[in-house]
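Engineer: As structure tokens, here come the structures.
Please treat every number below as a calculation from the coordinates, not as lab data. This one's a predicted model, so the numbers in the text were calculated from it and none came from an experiment. Cβ atoms are built from the backbone, for glycine too; each structure is taken alone.
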Structure I
Amino acid sequence: MDDVETFGGVLTRWRKRRRMTGRALADAMGFDRSYISHVEHGRHPASADFARRAEAALSAGGEIWRAWQSAGGTEQPAPPAPRGSGGLVVEHDHAELRYRAGAFTAVMRRAIRNTGPDPVTRYLMRISVDRHPGDPQAANRLYRRHPLTFDELALSARCDGEEMDWQVKLDRDSFKEVWLRFENDRGRFPLYPGERATLEYAYTVGEDKWGPWFQRAVRLHTLRLSVRLVFPADMVPAVWGTHTSATAEAAPLPTPVTRRRDGDTDVFDWSTEDPPLNSRYRLEWRLREHAGPGNTAPPELRTAGDRMRAAGIVQRDDPRLGRAARRIDLPARPGEVRELVDELLAAVQRVREHHVFGKGMGLAAPQIGVDRAVAVVLPPGDDAEPLVLLNPRIIEQSDEEDERYEGCLSFFDVRGLVPRPLRLEVEHTTPDGRQVITVFTDALARLVAHEVDHLHGRLYTDRMRPGVHPIAVAEYQGTGRPWTYPG
């Protein structure tokens, strides 16, 4: 029996690798869903046009096209690179961001290859800054008064060591687009079909205009993506990140960020192979000064509650926690949902820098100061996928309860015994506006109930039995260990 993978098998494997449904692939390619299914199951031969479109939609590095040729395709021209790429493939995209003396310097290196039929004469690059992520009004005020300028950026670019001219395509207060041109005052050096080159460009932004985040967007077919962040070690840096794509909600980075000490700096490295087209990888950080010899944090960050406040979690004395959150309008505002879920997951990553959550955890939008009925819940387990709840409402609960200690990020210095039902039925909204009902049991029921309470302006102390009071976290013995249930 021949073990060679069929064209349909290659197509299915790449579709799943890109986390696309058959319908999503059909939409991206402009084909009927049933035709995709017939090709994947070998019931219909693929045309050259189909193979090209599949290659472009899935960014398979030529594998789908080669599989089509191996299956008997006779048309010989090479497959096109992904749409909009101009024939360029990025073999390695490496970005380094270094903070020193009040300024951030970014150096981008891209090893590129021209897989198209025409010479490449320019390359589009972007610079985007946001000193106040999550607060667009503050950002608009800042950049209207003090717009980012090309003079302060001091942009420079080279191709294989040769200086490149550049031309402004778009100049906004906090966003720039620039064409890097394969030419200078000494001549032109276009990238011809089949040729490779290494682009390097650099720019500097002061800390007064650069926020604590760095995002990489995959706009060309890319084989490897890596990022390095370098901070002074005495600022005790902490780094985390999230990943979003056209076919998936925001989630923690697919691979870990590593950390090492290099002299007086802490170096954070992160990389991934074959990132999907249109993916976004966002790294965030927190910097702080040492409080003095022997301290690992300043006085305002010595307690658990202080650290949660520093991570951006609204604390118990804030009146926003006592108000019911407003429902989010779906499907009219899908963009708002994506942005808010991104913010919640970013806050979750900041919080996890401070604490191990063996029981799972959750975070509601009011806890980051947003008046919307949205929450995320991370079930116990390092590899568990986040659960997103939009406009949730408990419609049924079991009479059977148990009583366990809970903590709350909004007053994390204590733990309290809280009775909760062991089974919940929760009605919530999908991003496309459908109402669905999900059943949660045991630990997940407790986590979900806690977050739904937040969306209704209630804290777990409102659920505690009369005469029972929270205990100091130092007295609590269950930190980092999961809840256990019979059976």
Structure II
Amino acid sequence: MTGTTRRLIMGPFNRVEGDLEVALDIADGLVAEARVTAPLYRGFEQILLARPVSDALVIAPRICGICSVSQSVAAARAMARLAPVDAPANGRLAADLILACENAADHLTHFTVFFAPDFARACYASRPWYDAARRRFAAHEGEASRALLSARARFLHVMGLLAGKWPHSLALQPGGVTKGIDPSEKVRLLSILAEFRESLEEGLFADRLEAVAALDSLDRLNAWAEAQAPDRGDFRLFLHIARDLGLERLGRGPGTLMSSGSFGLFGPGVWTPHGGVQPLDPSSIREDLVHAWMEGETRSPFDGQTRPDADKPGAYSWCKAPRLGGHAVEVGALARQVVDGHPLARALVADHGGGSVMARVVARLLELARLIPAMEEWVRAIRPGEPFCDAMPEEPLDGQALGLVEAARGTLGHWLTARQGRIGGYQIVAPTTWNFSPRDGDGIPGPLEQALVGTPAAPGDTTPVAVQHVVRSFDPCMVCTVH
């Protein structure tokens, strides 16, 4: 590098699940180009080959201990489509509750433990909000982590009642769930949700969940933030910090957002700034391998393979580059809320033509405020004494099927090929595979690589805090990325 351009390699990152490195070319104090590397290969897709199809329910969830339910649901949905088998109403409600519990807990953990502690860094000591941020968000010491993580631990008792344990439960099956709920457990579930709601409404939002979910414009969001003291609730404190730091202008992604839909609550589709929402066509998904340490060519996941090539010229990541119709797309809570049509989420992306650090965090907390009331309704709809699971057919599974699910971090897909009851092919495209993908064969950067361009990085700074804000706004899970 010459002149005012320098190369900075950041990594490994703390407070990130798994291994991550980012190479930045910095010119005149701004990131000019970024390359994102997933440096760890794990090989779960190879481990699954030739095993009985049912083994996917045991092995795939062990890709990750944070979002194992999402992996279980995707595997179960692929198997259910092959069988075919339909879960009874109770089974669908219980599976949705288990998945929503994992997603909601992840949203709270991300904000409290992974993202917000950066605001307590000494580089912000001169900001008017710093003392409040340090008191609430400081790693290990902050009031928010002590209070809200305790509430999260009690909330995860939902998993115990519905799934037996977390992570790596075997309760989720193609035909529903293996554990029924009796009337006393139904009451207990409602009690757990009520306690969690109270913790969120007191500490995180300082308002009713329904009031937060009803915020439908930037003007209403700003008015809500100004209605009380800046430190009245962690969400309000974040909004004041975001405005001061210009986080609505930081971390703009590719602009195309994708969601497979979730719970019957959030609709599916693909959103573009100029075309609105269009149907999602999974058959247009391809895995590009040009810059991945993998042998092979760009293919549909049904035809894909996972063959490592650590010496491949031009490659710089173990992460493949999934593309939808040739486009890099962003997935996650922001994508879900925008595709679903929530007016505040739409306003957040329309204001700057795509995603941003602020938009991703607001969408995640907005989704949390929408999920808990929905979970309460799902519990009330459970009918004890009626079936929770239908049995699988006895004949060996054969054919191809796709299981899609919305994990906390975005769209997750399991592409299953079964041959006489054995796994002939298994490809997984995880949310962080989408968001942290390398360049493709056309030279198009992945969503994070695009979002990092233009990020401030002062001369001599080896850990630019703005870069960390952008990276963490996607809530990466690198072990799922390379599975």
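Engineer: The value 25.5 for Kirkwood radius over Cα pairs in Å was derived from one model only; which of I, II is it?
Structural biologist: I
Engineer: Another one. I, II: which one has relative contact order in percent (Cα under 8 Å, 6 or more apart), as calculated, at 10? Before the final figure, lay out the partial values.
Structural biologist: Values: I: 10; II: 25.
The correct label is I.
Engineer: Where is distance in nm of label points 7 Å out along Cα→Cβ at positions 401 and 465 largest, in which of I, II?
Structural biologist: Numbers: I: 0.9; II: 5.0.
The structure with the largest value is II.
Engineer: Further question: Can you tell which of I, II yields 14.6 when mean count of other Cβ atoms within 10 Å over residues 9-16 is derived from it?
Structural biologist: It traces back to II.
Engineer: Taking distance in nm of label points 7 Å out along Cα→Cβ at positions 97 and 193 as the criterion, which structure among I, II has the greatest value?
Structural biologist: I
Engineer: Right, something else. Identify the structure, out of I, II, from whose coordinates helix-only ellipticity at 222 nm (-39500 (n - 2.57) for each DSSP H run of 4 or more, over all residues; to 500) was calculated to give -6000.
Structural biologist: Values: I: -6000; II: -11000.
Going label by label, the one that fits is I.
Engineer: To continue, here is another question. If FRET efficiency 1/(1 + (r/R0)^6) of positions 137 and 409 (r between Cβ atoms, R0 = 25 Å, to 0.05) computes to 0.50, which of I, II did it come from?
Structural biologist: Of the structures listed, the value fits I.
Engineer: I, II: which one has mean count of other Cβ atoms within 10 Å over residues 233-240, as calculated, at 23.0?
Structural biologist: Label of the source structure: II.
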